[in-house]
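The structures come next, written out as structure tokens.
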Structure P
Amino acid sequence: MSGFRLMAVHAHPDDESSKGAATTARYAAEGNEVKVVTLTGGERGDILNPAMDVPGVRDRIHEVRIEEMAEAARILGVQHQWMGFVDSGLPEGDPKPPLPEGCFALVPLEESTEALVRAIREFRPHVMTTYDENGGYPHPDHIRCHEVSMAAYEAAADPERFPDAGEPWKVQKVYYSHGFIRKRLLQFQEEYDRRGEEFPMAEWLKKWKTEQGDLMARVTTQITCGDYFPQRDDALRAHATQIDPNGSFFAVPLEIQQKIWPTEEFELAKTRVTTSIPENDLFAGIHEDGQQ
């Protein structure tokens with residue numbers, strides 16, 4: 001399979017490596033064009049790796065994040081495009097403080113939608129991936145990423161919308177990427193129990209509120225991509241200010257992940273083609289010309 005184009009829309013640098021990264025690496029390796037679009041620069045993200053919280057990093061965090069993103073894109077084998085919006089930060093406290101003036105979450109939806117429409121019409125993806133209505137988790141930029149992505153999916157196909165942003169293009173399918181699957185961790189725990197070993201994420205799993213349900217119920221599409229988990233992890237580690245190499249992302253060895261759960265999960269949110277659920281291919285039902 002080759003000749004398709006996939007656009008993965010993300011809120012911050014590092015999101016592309018923690019959500020659907022092995023899928024994008026697989027499709028790129030198979031000869032498809034894959035582009036990651038990053039909406040913000042991640043300027044307000046914390047330094048989460050203690051080894052990187054040193055002089056000369058925090059005072060040039062924007063430049064560092066650009067360098068990290070370039071390396072992650074290289075590792076995944078994907079193209080990359082910045083949208084240039086400013087990270088909103090994650091407000092904390094009760095009550096939460098107002099969002100900073102000029103940040104991405106406060107930019108008028110029409111403005112950010114036009115920017116993404118321009119990118120869509122230029123790249124002409126057959127498929128887009130983004131976040132669900134909750135943003136994957138309730139960061140204001142992730143929620144806004146969902147809103148902008150879904151608005152741009154519709155607007156890019158409409159010749160009446162943003163006529164100066166390029167020729168109309170119909171994205172055939174848009175998916176939500178679902179990375180927080182409780183069932184996945186439960187199966188890892190079962191494997192550890194079978195081996196008589198302590199599960200390194202047991203405490204994390206206990207804190208998972210079962211009443212929230214499991215996103216697995218929403219999944220329509222599973223992409224087999226275990227062979228690309230090493231690339232995913234290397235891309236994550238490239239975001240050295242964001243990712244602690246001793247953190248929970250790497251707690252379960254790759255061989256267990258590849259044996260027990262070698263897929264990444266998506267939810268088909270919108271489609272302009274006929275397909276059958278469940279799917280094992282984001283491009284199922286699409287012809288290479290992409291237009292029907």
Structure Q
Amino acid sequence: MDSAEAGSGRLLAISDLHVAYQENRDIVSGLRPTAPGDWLILAGDVAERVEDIAWALGVLAERFERVIWTPGNHELWTPREDTLQLRGVERYEHLVKLCRELGVTTPEDPYPVWNGTGGPVRIAPLFLLYDYTFRPEGKDTERAAMEYAYETGVVCNDEFMLHPDPHPDRATWCRERVALTERRLAQCDPAVPLLLVNHYPLVREPTRILRYPEFALWCGTEATADWHKRFNVRAMVYGHLHIPRTTWYDGVRFDEVSLGYPREWRRRQAGPAQPRDVLRAGEPA
């Protein structure tokens with residue numbers, strides 16, 4: 001399940017590269033390690049089309065000592081214009097195979113141990129999806145929550161493009177992934193802290209600031225709400241919300257590391273997000 005590695009530079013993370021946008025593609029073209037030995041975590045939503053995913057992963061794998069990827073919802077879409085028309089589990093397995101050909105670590109591979117600056121930590125890339133349990137206030141069932149989302153017009157494109165095949169629905173696929181991942185985490189040596197990486201936050205709190213709170217339905221699962229307390233978690237890295245920031249829950253740091261769409265990062269005074277040092281060189285553990 002696990003592998004020990006050296007890692008002599010910094011442990012960096014970014015997500016939501018969305019390289020179908022030329023401005024974001026240009027940013028990825030310019031990404032470089034800060035020093036020899038840097039590792040790069042990609043917390044999902046590299047792109048939608050397989051050729052764009054392969055391009056970005058290939059470029060970054062050539063530059064960084066190690067790249068670690070977990071899928072976002074966009075990689076799992078099956079767009080009509082994509083040359084790869086696989087759906088659901090078959091699409092995910094194809095992307096895992098592509099990553100392995102490029103030397104990129106996936107959620108299906110042994111969890112590597114970072115022993116560089118800020119280490120040691122065991123990096124666990126997770127693929128968990130969501131199960132519609134992040135519901136609006138007063139909507140106590142999935143059906144009521146979904147009806148409300150459709151009434152308000154806030155519906156994620158996953159409903160039309162992210163297929164759960166061969167599972168009957170996305171919630172079932174999520175429950176399977178949660179159970180599988182929970183078993184793997186329980187088998188990890190508790191003496192080595194974990195750095196959990198997922199496209200979605202493991203707790204609901206970060207979604208409270210969404211402009212459209214109905215969108216939280218597609219942002220995670222209540223099944224992981226206590227993982228940062230149950231396991232020896234040093235930090236949690238995620239994306240998806242396109243709101244880069246750091247928050248703390250029960251003494252554990254959560255970093256949202258997304259680049260986001262050009263229309264979003266153009267409005268930020270600091271400009272487009274850069275890969276973040278998620279172990280904060282010099283910061284106490």
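Comparison across structures P, Q (criterion: distance in nm of label points 7 Å out along Cα→Cβ at positions 33 and 73) gives the highest value for Q. With mean count of other Cβ atoms within 10 Å over residues 57-64 coming out at 14.1, pick the structure among P, Q it was computed from. The read-out comes from structure P. If helix-only ellipticity at 222 nm (-39500 (n - 2.57) for each DSSP H run of 4 or more, over all residues; to 500) is computed to be -10000, which of P, Q is the source? This figure was derived from P.
Could you tell me which structure in P, Q was used to calculate distance in nm of label points 7 Å out along Cα→Cβ at positions 65 and 129 as 3.6? This value belongs to structure Q. Of structures P, Q, which gives 1.5 when distance in nm of label points 7 Å out along Cα→Cβ at positions 17 and 273 is computed from the coordinates? Label of the originating structure: Q.
FRET efficiency 1/(1 + (r/R0)^6) of positions 161 and 257 (r between Cβ atoms, R0 = 41 Å, to 0.05) computed as 0.45: which structure among P, Q? Traced to structure P. Between structures P, Q, the greatest calculated value of volume of the Cα convex hull per residue in Å³ is seen in P. Once volume of the Cα convex hull per residue in Å³, for residues 177-240 alone is evaluated on every structure in P, Q, the highest one turns out to be P.
Since every read-out is calculated from the coordinates, none of them should be taken as a lab result. For clarity, every value in this text was computed on a predicted model and none was experimentally measured. Cβ atoms are built from the backbone, for glycine too; each structure is taken alone.
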